[in-house]
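The structures considered in this document are given below.
Values quoted throughout were computed directly from the atomic coordinates according to the rules given, and no laboratory measurement underlies them. Because the structure is predicted, anything quoted here is derived from the model rather than measured. Cβ atoms are built from the backbone, for glycine too; each structure is taken alone.
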Structure 1
Amino acid sequence: MGTLTIVLRGGSVRPDARLSVRSGLDGWQEDVPCEYVSGADEWRVQLQGEGPVEFKFRCDGSWERGPNRVVENEHVATMVGRRYELFEEPDDIPVADSLAARAHFPPVGTDQDFDYIVVGSGVGGGTLAHRLMVESGGAARVLVLEAGGYLFPTHVGNLPRRHGPYVNRSVWELWNQFKVRRYSSEQPLDLAQAFCLGGRSVFWGALVPRMAPAEFAGWPQEVRQDLEGGWYDMAEDLLNGSAMPKDTLCGTVGAMLGQELPDLAGDQAMLAAEHASGNGLGIPSGIFSTAALLMEDRLRAGWDERLHVNLHHQVCGFAFDGDAVTAVDAFDLVAGVQRRFRLAEGGRVILSAGTMGTPVLARAAGLSHELAGRGITDHPTYYWKFSVKDGSPGYSAEDAAKVLLRGTAGDIPFNAVVEMGVNLNQYHVDEDLALDEADMPCEVVFFTAVPLEERNRVEVRGEGRRARPHLVMAHVEVEGLAEALERIGAAVMDAVGGTPLHPLPVRSELGAVGHEVGTMRMGVDAATGVVDPDLRVYGRRNLYVCDLSVFPTSPAANPSLTLAALAMRLAAGLVNG
């Protein structure tokens, strides 16, 4: 039997990756690990067999894109570009150590103690870090550990883009390029994570409704009272919550919908944007992200000496003294070394790595609560695209509208977002839909409120920095819901003179809207929750959670405003409590 040698050059796969090959020698069944040769900056692997043999590389569990390669006797493969452009559905953290990242966020070392260590920089972690500095008058020593890197200093909707009939107007194209599926699952899912400064706040849709009273069923009463008693107001102010003026098409459409659907509470949709574009059909600018928030905070006089953000630092362990965390271990993905960051006396650690990521960290922290990881839920979400022709009551060639309707379908609270006009509403243009060039593209999107699905769970596979979430997840089924939403959607189209572009509402795939919640739910005691109403982990003196995983139900409202309000409430409690 011969030996076939495969050499990979080009520097596109970093040294700590899990690179392997699969080939036709064994029916594509086994990964044969590749070995990194540091002096040559190349990867090598040997296969036992006779050529020619077809093979492909696999990196961190993802297949190489493109056709199969063929090895004869010795094959030298040269690959260029970024790893996550070369492999399908990457399940590891892309690394990009840019000059901008090092200039704005130079990593802090391990020679000081911190009052607060926040793991994650998205809506929960980024808002929390900001408010810890505000509540302490700039005196707190805060460290944010973010596993991802620096993509943009702002939300993707604020980036320059071309406008025209042949340009994809959706702001989600960059999300499709940068999203990471760093998990395994029992079945194909559309869930993804954003490993970058700002997390998914860089890619979200900017809709900021409050949760309605019915959506708080199952929440601790004191949390609802605190949010409605002031923290929602504070969060709306931070996120630049604003609505289009009522003398625009929004007001006209809202009035028509109110007449056709009088039982639904209608209002202009609040957006986390400072103002609308000068172009009437333009996407609002100034869309909120915690990437921009943390960058602005680092530019404040004196704050740069006490607020630190270490990018590409993947948390992989904790040190304890009894039930108190004393230090956090993180692996520097750029330098390839592990570091330990210490807490000061009385310091706290806050996990904000998301509904999938935080249960992995909870296990690393030795948490064995039976509810940890259980209940991951993505609420049923439906969309129905339609068009409005010139001459119809809701038509406008120069304006756009976004209107929010609230109501119940049976016993299920829902939000219905009516979006009319392409650019303002970040509409996904579907080339296969029969839409005339002069038609106004529109859609109605339904978000529903449901209890956590107890059968769903996040398990943890692997150890240390190789630990991954494994998802066992299915849709929440609600009898009669689709039919009820169909009736409401048809009434919306009747009100504005719309024509459906497909016959029935379409149910979104699990994770398509990024609203999954529930794996570290809050409860009034350890029997009903993993964290208490103040978001402290039961059984841990100084360990907290602040991300969507703490939600004890899946609300109809986009959860970002509520999470920001929870983060602001937590910061005040930590500093002043």
Structure 2
Amino acid sequence: MSKKIIGIGASEGLALAKALVLAETELKITKEKITDEKTELAKVDQAVTDSLLELEKLRLTTQQKLGDEKAAIFEAHKDIANDPEMQNEIKDLIKTEKVNAAYAIHKVTNNYYEMFSQMDDPYFKERSADIKDIANRLIKHVLGLPIIDLSTINEEVIIVADDLTPSQTAQLDKNFVKGFATNIGGRTSHAAIMARSLEIPAVLGLKVVTEKVKNHALIALDGDQGFVEVDLSENEINTFKEAMEASKVTKAELNKFKNRPTETADGTKKLIEGNIGSPNDAEAVIERGGDGVGLFRTEFLYMDNDHFPTEEEQFVAYKKVAQTMEGKVVVIRTLDIGGDKKLSYYEFPHEMNPFLGYRAIRFTLAEKGIFRDQIRALLRASAFGKIAIMFPMIATVDEFKAAKEFVELCKKELDNEKIAYDKKIEIGMMIEIPAAAVLADKFAEHADFFSIGTNDLVQYSMAADRMSQNVAYLYQPTNPSILRLIKMTIDGGHKHNRWVGMCGEMAGEPQAIPLLLGLGLDAFSMSASSILKARSLMSKINLAQAEKLANQALECETEAEVLKLVDNFIAKLK
């Protein structure tokens, strides 16, 4: 009987092929005292030069295969490799501590890696892999070690590795690489993003897959369910082949929903939008037929930088998203920094609990100069598309009014300068603090819309850190208490004819969608890869039946009771 190794389904699809287990050379970096400083400094310069040439080649290859959006990953890699601040830190370490180039590169880049890897937000957490990728490339050049070239693979395989870097993923030819499985990584890593673009099934976070899978062994990979299967019998192989054929049919059926309107079985119109972390991600939302962007996390502009981005730098980014979406709504969240999201060029005050401290709107209302640059950039970009501004971490009506008044001041500045912007731009807020959900009807007198951030709403409501393994059981988005807060929010918004969306992970969950429809949610924003599945499911649901389901769920005592109701509901759908 076969054995299953459970991980994270990062790119949809099924694959059956021989394993190609990559044994990456472990970089053994030792700290050595040097006497020839010039030679070590020259090694750094040469490593940067060689890396930039390779990254440009990868950028061009990726551009030809996948287009500008994915090629931009390597433009970002080039920027990091060529970052003057990072290079100066490396060279300063060589000069002051008289250490070898490989150690200096490792030491400096590891500081950046640690900063990103410890962040709570999965998007930014996964950016640490990009830093590691660049660091390894630089170090290998310094040490004269070979860099694996996966573009030479010429037979059908499933790649098994500890990790795959974005540069390795870009080399894959889907005619031969039928899937890949790694010990580490998650859905928001660039390797996962590239895999989805290449339409190569991938399962990440398997922890022990390199130990359990032998080279050349036949293995099965399920990117939908998130597992790798080894030691398959003949019957199991045949069953998996049948599942692969059925999967092709399902995929073809989902693609029919790309250009269809988002509506329930009885014709009630809704919006299914995409969450993005950079301007380039908007293309994936368009490709999947998304109705707009429900959340643009602007933090990347600040965190992938060595300075607070200027008004002009931000304007270019926001304008690009607005134009890409071609008149569809783009909800842009103002800077949500602090907590686990740090900046290399700004020192946040030390706090006992930074998640409940000086962050998000609390930070920007205090740092008016930083806030002004962002708001002016957003307003200017609104002349090129349908942009909406959204404030994060709002706890009181006074906070929201203060933020909205600041936007009005920026509007007056632009009026005086005769700079165009959308005079009717919508200004809304995240509902992620329970106090805001309870007072939603009052907030709705001032806000044009709400977007529910379920990740924080759940952890603040349950007083449980969602990243803590010890209390993970309390992360229950469909607990009746959370559903009641969501209903309170939706009812409060609708009382004043405000639309209410959701941009937390819950919005794209199949078990949550019938409940959210029944509670009256207007807009569902999710990962681009979830859009077609959500639209397909929604098309099978009658709104009156969903409302009945939601009312039953609100009367439940436990999440388990709610999920049982939903499972029975979905099972009856045609």
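Here relative contact order in percent (Cα under 8 Å, 6 or more apart) was calculated and came to 14; which of the structures 1, 2 was it taken from?
It must be structure 2, since only it matches.
Assign the value 2.5, calculated as distance in nm of label points 7 Å out along Cα→Cβ at positions 179 and 459, to the correct structure from 1, 2.
1
Here helix-only ellipticity at 222 nm (-39500 (n - 2.57) for each DSSP H run of 4 or more, over all residues; to 500) has been calculated and equals -5500, so which of 1, 2 was it run on?
Among 1, 2, the structure yielding -5500 for helix-only ellipticity at 222 nm (-39500 (n - 2.57) for each DSSP H run of 4 or more, over all residues; to 500) is 1.
Match the computed value 2.3 of distance in nm of label points 7 Å out along Cα→Cβ at positions 187 and 203 to one of the structures 1, 2, and report its label.
Source structure: 1.
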